[in-house]
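Structures given as structure tokens follow.
Values quoted throughout were computed directly from the atomic coordinates according to the rules given, and no laboratory measurement underlies them. Since the model is a prediction, treat every value here as computed from it, not as a measurement. Cβ atoms are built from the backbone, for glycine too; each structure is taken alone.
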Structure P
Amino acid sequence: MGSDADSVLVEIITPTAKPSKKSTIVSTFQNIFDISAKAAIPGKVDPGLGMKAYNHVTTHNEQSGIFIYWKNMKHHDALAATPGFAEGGKLFVNDILPNIEGELKTDYWTTQQVDMALKDADATEVIELQLSGSKAGKELEKAVATAFEQLSPPQGFLGSFVGSKQEDAEKVVIVTKWSSKDFLDDATWAKESEKHLLSALGGKAQVERRLQMHS
């Protein structure tokens, strides 16, 4: 994956499958993304920037994590509206929605740390925070980077990026990337990283959700 854009929109989907349906959901999302690439119109609507699927999320045995990367929401909407994407829409209705438990959670985050956002990794952690008059933009990115530098992350840490929520600038996500699930399973790191992050944000943030994912 790669892009020369100044920012990217990261779509993070965390579906919880009905029993024995997780593989169907993951493979269908991949099929839909492949269809979207073919639906692109040269010179008018570009294909998506990439997709990464994680088959396992530690909070639930039947949950998976899907990352899809776009230039922005306009790019996302334009591709979904192309005539060639109709087949993908049918797959979503027929093979995704009937096989999930509860509501399909989808969040959109914008980040300027493009290279790290698009960097491939076998494992990742998604940390969602609610800010309250805290740092934003480049200042927030610097605070997070400083917190991780002070921690001396364990072996296997590939880096992180910060994104702001499309609909709410006071909600942010920090995504850390890892070369293996084994390095992510570090209880000390999890505890210390949260403490340092909240301190770096001036005590004006609250962790709302923390998800570990791996292939």
Structure Q
Amino acid sequence: MIIPIWSFSQTVVKDNFYEVAFKTQQTMTYLAESIYKTNSVELRNSFVELEETHNRLFKILVDYSESDNVISEDYLLSLENSQKVLEELSNPFEDIKASLRLFEAIKYDYKAKLQSIDYGISISINEKVKVTVKTTKSSGYFAYIKYSSDENINIKRLRFNNPTNNAERYLSPGYYIIWVEKDNNKSKERFIEITSTNEDQNTIYFEL
């Protein structure tokens, strides 16, 4: 088990970030206690990678917050969603394949956040994303986003502001699932990585 090199004061919880970070640490510890006892090498190795990425990211975020910096609401919501999904994984052995996919999805989300930090971009900066659709059918598709850990959940977390091809939205760095739809016509869901790379915007293309 990897012991986090950051910790929290038991008497000081300054804001919502600290609450999310503390709950995430508790959830990871609970999962570790059961996963490290399993005979599934694949599950154990996948969790170790997630745990390493989690510890690296949250140490940086704790230091950032302790310097009186504010983490954006979108950023915080994605961290909170990952924590809740992991918390609901009460028995990771019940469906090992699903657990592996969940660990990978959250690990990639954490890595996308770390990559943006490595670029030297402020944690509080979101990335502009544009969606465009090439189709012979009628126009006016709306683009939707959900978190990568929502893969098996039928939910629309966010909608872009306008129908394509002028759909734009600012997203915090992370790993997402995106699709476009109109009436009963829906594209295939796609995983996308959003990182702050000093580029003006990311453009995502769909062809229907």
Next item on the list: Tell me which of P, Q gives 4.3 when you compute distance in nm of label points 7 Å out along Cα→Cβ at positions 87 and 151.
Entry: P
Check: Which structure, out of P, Q, was distance in nm of label points 7 Å out along Cα→Cβ at positions 103 and 143 calculated from, if the result is 2.7?
Finding: P
Checklist line | Structure responsible for -14000, with helix-only ellipticity at 222 nm (-39500 (n - 2.57) for each DSSP H run of 4 or more, over all residues; to 500) calculated and labels P, Q on offer | finding: Q
Checklist line | If relative contact order in percent (Cα under 8 Å, 6 or more apart) is computed and equals 21, the structure in P, Q | finding: Q
Checklist line | Rg and Dmax of the Cα atoms in Å from the coordinates reads 18.2, 60; which among P, Q | finding: Q
Margin query: Of the structures labelled P, Q, one was used to calculate mean count of other Cβ atoms within 10 Å over residues 63-70, giving 22.0. Name it.
Written below: P
